[in-house]
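Take a look at the structures below.
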Structure I
Amino acid sequence: MPLRHLQHFLIQTTDLEATTKWYEDVLGMKRGPHPDFKFPVEWLYVGDDDVLHLTEGGDNVSENRMQYLGQQSTATHGSGVVDHVAFRADGLKGMLDHLRARGEVFQTRQVSNAGLFQIFVTDPNGVKVELNFENTEAEGIAPELLASQDLA
């Protein structure tokens, strides 16, 4: 169940387009493909890697966002806008067993068209941590939600 690398940060914003443009114009990131989550997102890339995910935040996020990702902060300014940190990982079944043995509370999600099975767990400081595994490791494991589900 080793972690392979830091994968991305997700930032919530009230102005998705302006925030996206800032990262493009100021830091040279490029918009790229992303799954259909049934809520607004932009993925920004450095080279071939998506390193920054942006979504709408604040008080009026969609029901699909709340069901899929949840939301611990309605902040739209400062470090409270960082929703989660994501890691790419290997060993899905071992990680699930490990989390259960520790009594950790977690949620499972699947992004079929991106080939990802996800675990969301919260650290002792309330920081959401996303662990992304290849879908091929998830054979026989049903996620609680699929990204493509319309939950509204």
Structure II
Amino acid sequence: MSPEFGDREPDIRKAAIAIVRDRKLLVSRTKGKDIFVAPGGKREQDEETGEVETGKQAGIREIKEEQGLEVSEDQLDSIGVFRAVAAGHEDEQLIVEMEVFLLNDLNGEPTPAAEIEENKWVTSADVDKVSIGSIFAHDVIPVLVERDLID
């Protein structure tokens, strides 16, 4: 986890799934936004039980909603948990904590759905060319390069 936030509890908890194909990472852009991130979103709370989804559960739900992909928990390996100031909340200094998983065995073609307007396949060289969210640009992509998964 990012040490610069110390023991402060995150204001927002999210999960994301890194999909790698042909040594490139899938990133998506939501309608009306400029920033690309991997498929994912906020961990939701069950209204009846009050339980909050695990990171894997949230990632699986989001990837189905956003990309039309069926994924199971055993297809996901943890990449790590990362923190940053939430985009658009710099003035309030809201902290987002994102648990990121790597999808093994991509079955099917990711297809933008729901609020997703556009998908791109990127490498580390694209970080300066495409507006990629800070956690992915500064934390996740370097890990994927280090693991020799993307160029």
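Quick notes on this one:
- Taking relative contact order in percent (Cα under 8 Å, 6 or more apart) as the criterion, the largest value within structures I, II is that of II.
- Comparison of I, II - label where distance in nm of label points 7 Å out along Cα→Cβ at positions 107 and 131 is highest: II
- If Rg and Dmax of the Cα atoms in Å, for residues 51-90 alone is computed and equals 12.5, 36, the structure in I, II: II
- When helix-only ellipticity at 222 nm (-39500 (n - 2.57) for each DSSP H run of 4 or more, over all residues; to 500) is computed for each of I, II, the one that comes out at -5500 is I.
- Which of I, II leads on distance in nm of label points 7 Å out along Cα→Cβ at positions 27 and 115, largest value: I
- Parent structure of the calculated result 6.6, given that mean projected area of the Cα convex hull in nm², for residues 43-122 alone is the read-out and I, II the choices: I
Taken together, the values in this text are just the output of simple stated rules run on the coordinates, not laboratory data. This is a predicted model, so every value here is computed, not measured. Cβ atoms are built from the backbone, for glycine too; each structure is taken alone.
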